[in-house]
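So, here's a batch of structures to check.
Laboratory data are not the source of any read-out in this text; all were calculated from the coordinates shown. None of the values given here were measured: they were computed from a predicted structure.
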Structure I
Amino acid sequence: MHQGWTRAVSVEELRRKGRTVFRLDGRQIALFDTAKGIRACNNRCPHEGYPLREGTL
């Protein structure tokens, strides 16, 4: 498992897009720019398996 920091996207790009996905250790990680700050999570819904990036926050 990866330890440490990984550059995924610039803050400016994430703010412009609102969300993005990148790969880390074979997993897709979704990044979201929210009113409470930048958040990261697995890009799969634990119930249905759908990509979270495509959903509504």
Structure II
Amino acid sequence: QQHTPSLLENVAVINIGLRSFALELQSASKPVVHYQWSPVAGGNKKLARLLERLQ
């Protein structure tokens, strides 16, 4: 049986990016909102600069 530290007893989370983290919190019955995010152009800086020029 796991013991939850008192600091985490009344936690609510907004999770950005890592869905597995949100799922883990949900499985522990913690309130969580998940926002799917990833860097522009998959983190490729050169491609991101080229895309920025198109805007």
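Structure values in brief
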read-out: Comparison of I, II - label where relative contact order in percent (Cα under 8 Å, 6 or more apart) is highest; value: II
read-out: Origin of the value -3000, where helix-only ellipticity at 222 nm (-39500 (n - 2.57) for each DSSP H run of 4 or more, over all residues; to 500) was derived from one of I, II; value: I
read-out: At a computed 17, 17, 9 (semi-axes √(5λ) of the Cα gyration tensor in Å), which of I, II; value: I
